[in-house]
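In what follows, structures are represented as structure tokens.
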Structure 1
């Protein structure tokens, strides 16, 4: 947490679309809270995650361990908030429809970031029902690209005045583990998974409303299963090998290519072992296989009803330059 006088960093974005400012205030209260969305009764429940150190990845002895989960190395994670639940269609469709944009009020709510909401790109209307008929109200938003999830975070930041983004892989695993070092946050026995997550054997071939299973020790729901969740990172199977010595700060693999990117947590479509805390999954072009557009959509996956996301908010507001990296620029499919 920053001390002393507030610092203000301003960045004029490309093409003059809007002015971005990040503002850090001392004494920011760090506890669970509900983020209201103006003009609606919809809120995001945010859980305060106290930072610390943990061993990222899985030990050689872990059952079903994959090569890309090691070697383990120590990571130091700063304080942040994370969504108690995966982002639902109720929350995501406000971004799609943009009906509440006019209700943005910079004089109220958060004071971390100032950005004009009409300068945020909006998602295109999908040409098919992206829920695939599995349910909308209270169900996780699916088939959204990593870029679409990041733009939701940008829109959410603009409409609320608080800075939101996707979690890094390191943050995601730290929050999932919730102080544990076992294969799952409840232990090593996959037989106990039924009480905590939706997966291939118990999902009845569909996702489910968020929060129906037991939470992890830090109060986060569906960290194992239901839908896999986007992180910020480029997927690199050898990334851990580059960080095997010493303690790494809360690092992340800045994306430079469209594929592959990393999702975490496993889904309703996966076997139990894919839901382990250390398990990683790489995106690939097949996730847009049925998209007839050339280039493929920036916003929709069409073939990935098992992918969703949740949001985080760091306690310390990053600089404007860092914010732009977190939100990313789009890379089109050719």
Structure 2
């Protein structure tokens, strides 16, 4: 029997300067908590203009300044930290936030930053296989007293684990391709869906349809097997526009993206919420009923714009 999970909403800063000071960061987090958002996310990139704050440290400040707001990474790059180190850092943040941490992790996608810091940018299949090994090591370190692991990419020998809580943070893995979503289905707790991205983070509009989402969901279901009902399903929303003129809004989005697209294609994309408050609420209910998706991550810049919807749906 399918589980209907309550709605919850996360905030993703995207490639936007999240804060210039502790006060600014804390004020945004407290505002998110006040408005009923579930999770405040941070991103993970080397170049300061893209990600000026170290994500795990910034999230500790957010957790310390709030009471119920969850904190999460959307997402860490597996290649930037050894899994043994990340296991300890994540468990520490989870402990000090009283169990409010969600660890989003991915295979990395931005070739330019890999080259800037001298990390080899391997083929997608290699990075994804390395991610799966890394996550398995992390989960084992969270649950076992002693860990030995011999893989293609990592070797762990008699390392003492369980340095922090018995209940580990939920792991979020998202993506748009079959290989990455299959890994997510095998090892993650939260699955996040998005259109396939290019190396520079560009979105494929043809991969943004409901038909494509159905295929992605099928990949996860096949890989997860019997554990599929326990997974929480998440959708990364690219744009939110509360408006009574949906067609004009869709045309403006197409122009901003520099693409030729029928406005109806944009309006029907599950990654865009465009319309009146009532129309958006109806759309979110449809996505939950049709696909089981209950967790929606929206741009931090649109926190206030979506707040009437969050006030109506969060926890429902």
Distance in nm of label points 7 Å out along Cα→Cβ at positions 92 and 260 from the coordinates reads 2.1; which among 1, 2: 1
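Hey, volume of the Cα convex hull per residue in Å³, for residues 68-187 alone derived from one of 1, 2 reads 157; which structure?
1
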Distance in nm of label points 7 Å out along Cα→Cβ at positions 36 and 76 - structure with the largest value, from 1, 2: 1
Entry that produces -3500 once helix-only ellipticity at 222 nm (-39500 (n - 2.57) for each DSSP H run of 4 or more, over all residues; to 500) is calculated, selected from 1, 2: 1
If relative contact order in percent (Cα under 8 Å, 6 or more apart) is computed and equals 23, the structure in 1, 2: 1
Label whose coordinates, when mean count of other Cβ atoms within 10 Å over residues 60-67 is calculated, return 13.2 (choices 1, 2): 1
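Coordinate-derived values only; no laboratory data. The shown structure was predicted, so the numbers you read here are calculated from the model rather than taken from an experiment. Cβ atoms are built from the backbone, for glycine too; each structure is taken alone.
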